[in-house]
1. One of P, Q, R was used to compute P(r) over Cα pairs in 5 Å bins from 0, in percent, for residues 34-73 alone, and the result was 6, 26, 38, 22, 8, 0. Which label is that?
2. Looking at structures P, Q, R, which one was semi-axes √(5λ) of the Cα gyration tensor in Å calculated from, given that it came out as 29, 14, 14?
3. With helix-only ellipticity at 222 nm (-39500 (n - 2.57) for each DSSP H run of 4 or more, over all residues; to 500) coming out at -18500, pick the structure among P, Q, R it was computed from.
4. When relative contact order in percent (Cα under 8 Å, 6 or more apart) is calculated, the result is 35; to which of the structures P, Q, R does this value belong?
5. Have a look at P, Q, R and say which one yields 1.4 for distance in nm of label points 7 Å out along Cα→Cβ at positions 10 and 26, as calculated.
Structure P
Amino acid sequence: MTITVHLHDALSLRVHRIFGHVTMDQFRRLAAFYRSIPSLLNFDFIGLVDVDSRASSLMDDLDELRHVFHDVHATSAFSAEHRSVWICPNPAALPALSALLEGVHTSGDASEVRLIASLAEASPLFSQDELEAVRSWSNFRELIQIDD
């Protein structure tokens, strides 16, 4: 039902929170948001998928979804390779998310992307300070909330 984008300026960290049933329209609006502020893509990324999230309806739209976000990333001015983790504790949402991320390393996007089940598994890629900030929501500000 909701996608939110949060930013931690000091850590250069961007976090998405995804709750409930998400739709292609919500992701189109998210892409439009990033097109309006492409500098946000210069932040490292953690995507938190709620344990109750449902993305099965996106399976039919995977090609469009990949294309939309590839275009967003292709038009941004990445300064370096970025760290990117999707955390999905919901086994029912894993197939859609896994299919979406398939081939990311060869798509030209300037990110290293991993799909994991818990925040603790992000420790090889993110520091303990970064992970603690996400756990506590310390110093994050919400940039946008996209409801269905």
Structure Q
Amino acid sequence: MRESIIRKIIAKPNTPFGRVVDMTSEERTELRDVMEKAGAGWNMLYQRMVYRGFDQWELTGIDRCTSDFWQSASNSTCPTLDLFWQTLVEQGQNTAFVKYMETQGMSRNTTIKRFSEPNFKEWEIDGVERLLHRIQGKS
């Protein structure tokens, strides 16, 4: 995967790939294969690539969203994903986190549902940016 393509995809959240980059068919196939191995379904991936692009949280990944928020809200070590929401609630930070995730493209209801019972796929945890760099490292 060319670095120029990665930069363009990351720089334009919510933009279908066809409007951002000129990916070769091999690069699209490589991305699809890596995303599918990381738990993304083909229908979802097609929707993101052709119609709506990825939300910012999907590009950066849940790991980075949680650690970035935690660093700005607390001096302690970020809890593991399975304890993250519970810890936010206990510390009264859940509302602030919901607002933060809204800026990243995840709705309030989705944030509450997904984090209160975390069951994220690998691609959601790592983020598209990290997966693109893995592809680049193999090239």
Structure R
Amino acid sequence: MNSWEFENFLKKICSYYGKKDGNDKSRNNLHFNKISFIPGGQVLDSIFEQITNEYEYFPRNLPKAIKNHWGVWQSANPEKMKKESSGLHSGCSFCLKGWIHFVIYSKMLRIPYRHVSVCGHCRANEHTNLPVHTVDQVSRMGGEIY
């Protein structure tokens, strides 16, 4: 997850429990650093639902509660974890294990800049915070697949 997703999650959970928004930036950064490895999006939404269903009051140790429910989510979704850990998927001929590797050359010096993005065709690694591109988008940007 990125810091923006965590801030939104924090506002949402504070609002749910009637607690003032987490305005203490240093505490928020400490909390974020402990749980930043957890994917955002649907995973974070699921964790929010699990926490609000289990806890009657705001969790005393929010990062610990989030980590615990990340483990619950992993146990409940083994097929997504297998896909996440292996990066393997079937039938996509556009990417390498869910990643598109491409080069964009600088216009003046023709220096190659290498890039990696999530495959927009199969979206096997969609849980990351990296950009998603299709082969057509890469070619429109002037990139070359390698």
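Nothing in this text is a laboratory measurement; each read-out follows from the coordinates by a stated rule. Quantities reported herein were computed from a predicted structural model and do not represent experimental measurements. Cβ atoms are built from the backbone, for glycine too; each structure is taken alone.
1. R
2. That value comes from structure Q.
3. Comparing all candidates, it corresponds to Q.
4. Among P, Q, R, the structure yielding 35 for relative contact order in percent (Cα under 8 Å, 6 or more apart) is Q.
5. Here the read-out was taken from R.
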